[in-house]
1. Taking FRET efficiency 1/(1 + (r/R0)^6) of positions 120 and 200 (r between Cβ atoms, R0 = 25 Å, to 0.05) as the quantity of interest, name the structure among P, Q where it is greatest.
2. For which of P, Q does Cα extents along the principal axes in Å, calculated from the coordinates, equal 84, 39, 36?
3. Of the structures labelled P, Q, which one yields -10500 when helix-only ellipticity at 222 nm (-39500 (n - 2.57) for each DSSP H run of 4 or more, over all residues; to 500) is computed from its coordinates?
4. Between structures P, Q, where is distance in nm of label points 7 Å out along Cα→Cβ at positions 96 and 136 highest?
5. Comparing FRET efficiency 1/(1 + (r/R0)^6) of positions 208 and 248 (r between Cβ atoms, R0 = 30 Å, to 0.05) across structures P, Q, which is largest?
6. Using the calculated result 1.9 for distance in nm of label points 7 Å out along Cα→Cβ at positions 88 and 144, pick out the matching structure from P, Q.
7. If you rank structures P, Q by mean count of other Cβ atoms within 10 Å over residues 152-159, which sits at the top with the largest value?
8. Name the one structure among P, Q that mean count of other Cβ atoms within 10 Å over residues 56-63 of 13.8 was derived from.
Structure P
Amino acid sequence: MTLQADREARPLGPGDLRDVYRILDGDPVQHVFVRARVEAVGLEAQTRAGELIGFWQDGRLTSLCYLGANMVPVNASEQALVAFAARAGGAARRPSSIVGPSGGALRLADLLAASWGRPREVRARQPVLAIDTDPVTGIDPGVRLVRPDEVETLLPAAVAMFTEEVGVDPRADGGGAVYHARVSELVYSGRAYARIDEGRVVFKAEVGAVSRFACQIQGVWVHPRLRGRGIAVPAMASVVRHCLRDHSEVVSLYVNDYNAAARATYSSVGFRQVGMFGTVLY
């Protein structure tokens, strides 16, 4: 299919905020990343760091797409996906990934193949999980907020997790300072949790996105030498309890469907599946 710019797709502004929330309210859990950004910065600050694109059909805003370091479609129809791909394909910078509801994310990758080339990896099935009650298992009282003076202690574990999960060292190509700043931001904002024993990170997880209705956990990691010892379930239960108390009424995450150990952990804590994401990595 030849991509052509669609006049019904354009960047959104402050006057569109009510319609944007109408769409995001349709699924606060699956749309938590985009909603968290809108709540944090509104629609006034559309910058090179990221912008929210809207698609209109018959004069009504029906679909959204965040374009930044990631590309995230929201409630996107086929016509909207074509329009979003046309805009993204002509952008000066390519996002590092497409992530969102599986069908839309994979379709965007197909539409962008001519301009972006083949992806590095496609993860077509990533169950979206959520919990809105206390964990059904015991907690690990040693899991706590990471203190600002522990950023350097947390950083090697964060790098190890990212490299293991994504397949790329986040410090590569001069990205060390940016990644350090991101980890520091999570710590200073009270969104990084860990069990740290004698200066070693045993377990960690961060809250990557927080909206008024939901939050999304990311970066779950257990030290490789300590895996298989029953650490993950009570540690995750502790993170869930902290999040329900400190951040939002629903805690969510998404996980690769082939990661049987992680899925078993989340099930033991009390998470249930509420959707299916897909991620395309470039």
Structure Q
Amino acid sequence: MKNTVATFARMKQNGEKISMLTCYDYSTAKLEEAAGINAILVGDSLGNVMLGLEDTLSVTMEDMITYGHAVARGCQDTMVVIDMPFLSYQVSVEEAVRNAGRLMKEGRANAVKLEGGRPVCPQIKAITEAGIPVMAHLGMTPQSVNALGGNRVQGKSEEAARQLLEDALAVQAAGAFSLVLECVPAGLAALITKNLTIPTIGIGGGAGCDGQILVYQDMLGMNMDFTPKFAKQFDNIGERMVDAFRTYMNEVQNGTFPTEKQSFVKSDCSDEYLAKLDAEF
């Protein structure tokens, strides 16, 4: 059965936890769907884990559409949420609606995600009124890395905690169907979750959120550059991949791959003809 915004609402109401992972390609999307993951986020984190960029600021609409459409082609039942990249929604409400529409039409998203609180509520309202579901994002918002002074836990002071709660209520009122809470103290995230009717999705927000999301490269041990504190490694696929790549290289070098099993032996050309052909050239 297809996961939708109604699925999220029902799971919140029933106290069922929501599972989300990032994804950026067709093959991995097929695997995540086979596992039964509720929703996939095609995050602008692709700038880091797919393009090798230091931050997400250089990611474009074209990037999000290309990677998003690839993921969408691999999903039948999994909800696909695509990030709105930096400056695709901040400039104006009209531009926000237009770009959200592109992610739905060209990227084949089921919903879009954008970062920010009260300042982007007009965009959230307009996008939802255009028939496009919006997932909001508060706390550590990577597109604001320069304004925040780095990737830091947010909401630690009394004033910041109040502002986060007020922003969460504001994006809910504007029409967001769910809210990502990133790098927020667990107690505050639980309080926000309690006071919202829409589900919260935590990433470094503690167990009190209605669901969780991780970058799949982090949870599989594939990110050799950096692993954040909130990411649990459920396997060390990265190490296993390196071992497999090394085994392949060694077999190529020593001539044990390919064998006859991996070769096409049958041919209409006889050995005699091949010898004759060899002699001609």
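Only the coordinates and a few stated rules stand behind these numbers; no lab work does. A quick note: this is a predicted structure, and the numbers were derived from the prediction, not measured. Cβ atoms are built from the backbone, for glycine too; each structure is taken alone.
1. Working: P: 0.20; Q: 0.90.
Largest calculated value belongs to Q.
2. Details: P: 58, 39, 34; Q: 84, 39, 36.
That value comes from structure Q.
3. Details: P: -10500; Q: -13000.
Computing helix-only ellipticity at 222 nm (-39500 (n - 2.57) for each DSSP H run of 4 or more, over all residues; to 500) on every structure in P, Q gives -10500 only for P.
4. Details: P: 3.5; Q: 1.1.
Looking at the calculated values, the largest one is P.
5. On the way: P: 1.00; Q: 0.10.
Top value of FRET efficiency 1/(1 + (r/R0)^6) of positions 208 and 248 (r between Cβ atoms, R0 = 30 Å, to 0.05) goes to structure P.
6. Values: P: 4.2; Q: 1.9.
Here the read-out was taken from Q.
7. Values: P: 17.5; Q: 14.2.
The structure with the largest value is P.
8. Numbers: P: 13.8; Q: 16.9.
Of the options listed, only P reproduces it.
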